[in-house]
Structure formats: structure tokens, C-alpha cells
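Participant: Alright, structures below, take your time with them.
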Structure 1
Amino acid sequence: MASLAPDELLEENRIDIFQCLKNTVYAAASIEPLAGGQANFTYHARLEQALRQDRDDAASAVTDVLVKRGAPYMAKHPQNGLTTDRCDVEVACMKELELLQRQWVASNATGFIIRTPKCLFYDVETKTQVHELQTTASLRPQCREMGKALAGYIARFHSLGAIPPGNGADSMGRSNIWSVVTRSNDMQKLKHMINYEWLLDRVDQSPGVLQDAREVFVQVKQHALEELEGSSKNLTVIHGDFYPQNILLQAEPLSVGCLTPLYVVDWENAQLGLPAMDHGGMMGEMYVLWLCHGIEAGLWMMQGYAKGLATLLPEETKWRVAVQIGVHILSFWTFGREGPVGEFARQGRDIVANAWGKNRAWFETSELSCLFPSTS
């Protein structure tokens with residue numbers, strides 16, 4: 001745990017990063033804090049000397065990078081401890097995905113190129129990473145294509161981590177991720193807590209709406225625990241924080257007929273888990289854009305994401321995804337909100353209860369019918 005205030009720690013780490021990078025090709029002329037994020041210290045660094053990636057192309061010169069530093073506590077909440085193993089996990093994921101990038105792009109059949117930023121440098125002692133930095137009326141087709149592309153990308157990542165090391169000719173690349181991710185289950189425990197223990201906490205916070213669903217929530221929580229403890233053959237490496245907040249794209253309008261690069265970031269919470277956790281979290285956040293803010297693009301992206309899963313998941317897994325959508329809405333979107341939360345609680349409750357009971361008739365009339373194409 002740290003004794004300094006978050007702002008003081010941000011400045012202390014900023015100064016220390018200058019020293020950490022000064023004898024590398026990433027020596028910085030300036031380092032400025034970036035907004036956002038809870039766990040890490042992140043900065044925009046302007047390099048002292050530009051790095052040309054292609055010596056025949058001056059436009060490819062790198063002048064700016066993102067610097068990310070992990071500490072054994074949360075940057076915004078330093079009273080809360082956090083394992084630094086997460087930094088090793090993130091770097092292992094990024095390095096592995098960089099190797100696979102060309103192969104995956106070649107087989108891409110959508111209008112989006114989804115990739116992870118390159119990890120250019122990693123100082124393991126100080127947990128300092130240098131990443132490449134992205135420097136640069138949503139339409140229904142583009143939003144749906146974006147959702148579909150995201151589903152396909154993360155599903156391929158799940159496939160990458162589905163087989164433990166040594167099980168087959170294709171397992172060589174999986175070894176690094178598995179060996180790093182399985183060093184600690186701290187992040188796995190954290191994710192279970194904030195999804196399922198928080199789920200039961202919501203009953204106490206909104207008993208009028210949720211009390212009748214308590215028994216279902218208890219069953220869901222117990223099932224999720226059994227998935228982790230008793231069905232390891234079904235586990236794979238998941239992102240763990242696969243939400244729209246961790247998808248970066250250029251600040252430009254989406255264009256028809258043009259490839260749009262997307263960057264999937266924040267891999268530090270990668271862990272062994274069920275793919276439904278990533279899928280349900282992402283779809284839940286997309287749905288919330290519509291439920292909370294009336295943003296139709298959220299609904300369109302969710303529909304595209306569901307289409308991307310259509311042929312990839314068996315129906316049983318789709319029900320598990322639907323459960324997770326409701327869990328996500330309840331655990332995250334009724335927490336700490338000002339004003340009435342009854343409507344969000346009702347929405348989440350109904351999704352969890354009807355998905356747990358596999359109530360197809362209910363889903364046929366809901367906006368989540370897109371998850372089950374035969375009911376649409």
C-alpha cells in the first residue's frame with residue numbers, strides 16, 4: 001500500500017519514468033499524465049529523438065509513445081493492494097498477439113482491422129511498459145460490422161488460449177500465455193468477486209426489486225464458482241476487461257468501404273475463465289449505452305457482436321453469455337449511481353432470471369433476441 005496521495009504518486013512515477021527511460025531509445029523529452037484508468041499510471045511521452053520504423057519512409061517515424069507503469073496497489077486508490085503479476089500477464093499477451101497479427105489480418109473478412117498495440121519496451125523490475133500510441137453520425141452498418149469484428153477477434157484469442165501447453169502441434173504459442181497467466185489467480189478472484197459477490201450485494205441495496213430473485217442469484221454465483229473450480233477443461237485465457245472502454249479507435253468518422261483500425265488494450269487482467277465472461281461483459285456494456293443513454297449505436301454494435309458469435313458458440317454457451325449480460329448490468333451499473341436505480345435493476349434481474357431459466361419466449365420479445373438468431 002502507498003502512503004502518498006494519488007496525485008503525488010502520479011508525479012513521483014512520472015519523474016521516475018524519465019530516469020527509467022533515459023538510457024534507452026525511448027528517452028523522453030516530455031511526459032504528461034493521461035486521464036482514465038484506475039489501476040495503473042499512464043502517460044503520453046514525447047521522445048527526445050524520433051524512431052524511424054522504416055528508414056525509407058520518414059512518415060513512419062515514432063515521436064510519441066504511451067508509457068504505462070504498474071505498482072503493487074491501484075493508482076487511483078493506493079490503499080488497495082494489487083498484484084504486479086498483472087503487468088507480466090499483459091506483456092505476454094501483447095507479445096503473443098503481435099506475432100499473430102499478420103496472419104489474423106490476412107484472414108479478416110470485415111471492414112475493421114482489430115489489433116493490440118505493440119509493446120515496444122518492458123522494464124520488468126519497475127513494471128514500466130512502452131506502447132505504441134494511437135495519434136489520430138455512427139451508421140448502423142458500420143456499428144454492426146464493428147461489433148461483429150470484435151466478437152471474431154476475441155473468439156480467436158479464446159481459441160488461442162484454450163489448449164494447455166504440450167497438447168498438440170499448435171500449442172507452442174499458447175505456452176507463454178498459459179505459463180504467465182497461471183502464476184497467480186488473484187485477478188480471477190477479483191473478477192469473481194466484483195461480478196458475483198456484488199450481484200448478491202445488489203439485493204440488499206434494492207430489496208424491493210431484487211429480493212424475489214435472490215435464490216436465482218445464489219445459484220448463478222455458485223455455478224460460476226464451480227465453473228472455475230471443477231471444469232478446468234472448459235477454461236481458456238480470457239481478456240478479463242473486454243469492454244468498449246478498452247477499445248481504441250481514431251477520432252474520425254466511420255467510413256463505408258474503408259478499413260478502420262481498432263486497438264484492444266489493457267490486457268493485464270487476462271486470466272483463466274469462461275469466454276462467456278468476455279462476451280457477456282462486452283455485450284452488457286453495449287446494451288447499457290442504449291439503456292442508460294439512448295445511444296442507438298450501442299444497440300447496433302450489440303446486434304453485430306451477436307451475429308459474430310452466431311456460428312461460433314453452441315446454444316448452451318449463448319445462454320451463459322445472456323446470464324453474464326444481466327450480471328454485468330446489475331453488478332456494475334447499479335453501483336454508486338445517483339438517483340433511482342430501479343429500472344436498471346429490473347432490466348438486469350429479468351435478463352439473469354430468464355437466461356438462467358432458458359426462457360426463450362421472453363428473449364423472443366426482448367432486444368437480446370439477437371443472441372439467438374432463430375428467435376429473431
Structure 2
Amino acid sequence: MILSKWSFCLSIVCAIFVSCSSSSTDQQNSNVQENNSRALIIYGADGTVTSYDIDDKKVNWTYKNPGEVENRDNTFTIENDLIYVPFSKGNVTVLNARNGTVKWSKQLISARDLINSKLEDTSYVINGQSAAISKDRIYLSARNSQLYALNKEDGNNLWKTPLKGPYTNYPPLFIGDFGYTNNQEVLYKFDQKNGSIVWETGFKKHPLNAKPASDGTLIYSSDGIKELYATDQDSKLKWKFISPYPDGLSYDKLLTGENTVYMVGGNLKTNTTAIVAVNTANGTKKWESVFNNQMITYFQNIGGKIYAYTDQVFFVLDEKTGVQEFSADFPSFEQAGQETAISNIVQIDPKTVIYQSNNGIVSFDMESRSFSIDYEIRAPKSSFPRNVTWIEMLGAK
């Protein structure tokens with residue numbers, strides 16, 4: 001009887017404690033201030049995700065993934081005020097873009113899952129992924145040779161499909177109800193509903209070391225050395241373009257434009273790189289823009305222009321002709337040294353593009369052809385020499 005009374009009292013106390021704790025948590029969540037202005041979302045080299053108000057020059061919020069040391073070329077996807085982030089430690093986290101709170105976080109795999117693999121470095125398990133979204137699902141690959149589909153509402157694993165090897169360093173792309181991903185030297189087509197492989201086609205010479213691209217009709221991939229492939233949706237090779245530059249892509253990305261696919265080729269002996277535009281109809285060269293004594297480490301097409309940079313120089317090209325309209329050494333401001341780009345380039349208004357440097361956010365005004373810098377937010381340190389930060393604009397609500 002005494003025990004029953006104590007049990008009853010303990011239950012009441014626990015209920016009160018849980019109720020108070022829950023109320024406190026709810027109150028804290030309800031008190032989280034949302035920022036509805038436009039913001040720059042920054043995925044740093046140390047695995048932190050930051051929302052930065054570029055107009056008021058203040059940090060809105062910062063999220064640090066527990067245990068994360070460095071980002072391994074992962075990016076993120078923004079959709080409906082949510083940020084879908086894959087982390088190198090093996091989890092996918094969804095953040096409220098307005099206040100940084102976690103909607104859900106799913107541990108997909110961990111380093112323990114790679115113990116029996118032949119990988120030399122098992123300290124990271126996801127790399128080069130973006131949590132690519134198609135309809136109501138998230139798709140990404142991991143270094144355990146698996147392709148995953150997750151429910152984007154709660155992170156539940158809907159299916160996983162084995163791939164040939166652990167090296168899937170780029171997110172998949174989608175056309176209709178099907179997805180396409182490269183894995184080592186193989187290009188796969190898979191059914192988004194159940195993950196079944198529709199076909200796979202191999203490119204025997206070298207692994208497909210470039211992020212695949214598509215114009216909605218053909219899938220473009222590259223061996224990362226000098227060959228560019230156009231494959232149709234039934235696995236037929238439509239054409240192959242061989243670059244005149246023998247030493248491969250200096251940047252592992254392909255771009256698409258109007259009837260054009262763009263690649264970067266290099267020649268180490270002459271210390272030369274070139275952006276090459278290829279006609280998507282027949283695989284012939286449209287133009288090439290040569291950079292002497294320069295190695296292109298990034299390029300992106302925005303608003304009819306191609307923005308590119310090396311370790312020291314910033315370039316602007318005409319997308320249709322390849323004419324180099326502007327080039328300048330990276331600027332120096334109050335801080336010592338050049339403000340070299342370490343991120344992708346994004347457009348924030350019709351006349352301004354920005355990038356992250358080690359010391360701040362650098363803006364380039366396309367009309368005045370001038371640079372400026374915001375020192376309020378600095379990049380974290382990284383062991384990687386280039387392209388270690390990913391940035392995207394979040395529009396005002």
C-alpha cells in the first residue's frame with residue numbers, strides 16, 4: 001500500500017516534470033525568431049551551416065552538425081524554406097531556412113559501416129552529394145556503394161540500391177520518373193519509385209570523374225581526362241567529343257546552355273586551360289576560350305555570362321561566343337593578400353554576383369566592373385585548397 005502511494009506520487013511528479021519540460025521546449029521553439037529577409041546560406045568547410053543577412057550584415061543563425069570536422073565537397077538543396085543538408089559523417093539534416101531549427105535529422109550510415117571496405121580513409125562516408133530532391137523524395141549515394149531514396153518529410157529510408165563501387169562523388173540528376181547517376185566508370189538509369197536499375201552502361205577507359213549534366217533530352221558525362229559523352233535515355237551513345245587538351249578537366253563539372261555543353265580542358269606542360277563549348281546536336285566544337293598560364297578551378301554560367309576563376313584571376317566570358325569580356329586579379333582590400341574565391345559564384349541581383357573568400361563575402365558589380373567586400377563573416381579553416389564552401393541565396397519571404 002505504501003509502495004503504491006509512492007508510485008502514485010512519483011507518477012504525478014514525473015508527469016509534472018515532463019509537462020513543464022515539454023512546455024519549456026515548446027516555448028523555446030515558439031520564441032525562435034524567424035528572419036524573413038533575403039539571406040545567404042553558407043555551408044562552411046568545417047560542416048557549419050550559416051544564414052547571413054547580406055543587407056543588414058548580421059548572422060541570423062548557425063547550425064553545427066555534431067561531430068562534424070570538415071565538409072567533403074557536399075552541398076545542399078533549398079526548397080520551400082527548408083534546407084536539406086548531407087553531412088560527411090553520414091547524416092542528412094533538414095533545417096528551417098528562416099530560423100535554423102532542425103525539422104529532422106537521419107543518420108544514414110556511419111564510419112562503422114565502412115570497416116570491411118577497401119577504402120583507405122573511412123573518416124567520412126558521404127561526399128559530393130547535395131540531397132538532390134525530386135518530387136517527394138531525397139536521393140543521395142554513400143561510400144558503402146549504395147544509392148538511397150528518403151522520404152523528404154521525415155527522412156525514412158524508402159529504398160536503397162547497390163552500385164558497383166564506393167565512388168559516387170556527384171548527386172544524381174532527374175528526367176521525368178527516372179534518375180541518372182554515375183558510379184566509377186558506369187552510368188546508371190534508375191526508377192525513382194523503387195530504385196530498380198533500368199540500364200547501366202560502362203565507359204571502360206576511366207572513371208566518370210565529372211558531375212553529370214542534362215538538357216532534359218541527353219545525359220552528358222565525362223571521363224575527367226579528355227572525353228565527353230552524350231547518352232540518350234535508352235543508353236545509346238549519341239556522340240563522343242575528344243578534347244584537344246590532354247590532361248583532363250581542371251574542374252570536375254559540366255555545364256549546359258542553349259544547345260551547348262561546356263567543359264574545361266587542361267595542358268599541364270604548357271600550363272594552359274580552356275573552356276570548350278560543344279554543340280549538343282552533333283558533338284562538334286563551337287568555340288574554345290584559352291587561358292594561358294592559368295588553371296581554371298571553377299566556372300559557372302549565369303545570365304548569359306560564364307564566370308570563371310583560377311587561383312589568382314577572375315574572368316567573365318560571353319556564353320555564346322566565349323569572348324573574354326573581363327579579367328582581373330582577385331582584389332585586395334584592408335586585409336593583407338588577395339581575396340581569392342573559395343566558393344561557388346551566385347547572383348544576388350541583376351547586376352551583382354558574389355563569392356566567399358577567406359576573409360569575407362566579395363561582390364562583383366557587373367556594370368561598374370568593380371569589387372567590394374563585406375568583412376562581417378569569415379570562412380572557417382579547411383584542409384582542402386579550393387572550392388571548400390558552398391553558398392546559395394534564400395529569397396525574402
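Participant: Tell me which structure, out of 1, 2, gives 37, 22, 17 once Cα extents along the principal axes in Å, for residues 297-352 alone is calculated. Show your work: numbers first, answer last.
Facilitator: Working: 1: 40, 25, 15; 2: 37, 22, 17.
This value belongs to structure 2.
Participant: Hey, distance in nm of label points 7 Å out along Cα→Cβ at positions 97 and 289 derived from one of 1, 2 reads 1.8; which structure?
Facilitator: Label of the originating structure: 1.
Participant: From which structure (1, 2) was helix-only ellipticity at 222 nm (-39500 (n - 2.57) for each DSSP H run of 4 or more, over all residues; to 500) calculated, if the value obtained is -15000?
Facilitator: 1
Participant: Given a value of 40, 29, 18 for semi-axes √(5λ) of the Cα gyration tensor in Å, point me to the structure among 1, 2 it was derived from.
Facilitator: Of the structures listed, the value fits 2.
Participant: Ok, one more. FRET efficiency 1/(1 + (r/R0)^6) of positions 153 and 273 (r between Cβ atoms, R0 = 41 Å, to 0.05) computed as 1.00: which structure among 1, 2?
Facilitator: This figure was derived from 1.
No lab work stands behind these numbers, since they all come straight from the coordinates. Since we're looking at a predicted model, the values are computed, not measured. Cβ atoms are built from the backbone, for glycine too; each structure is taken alone.
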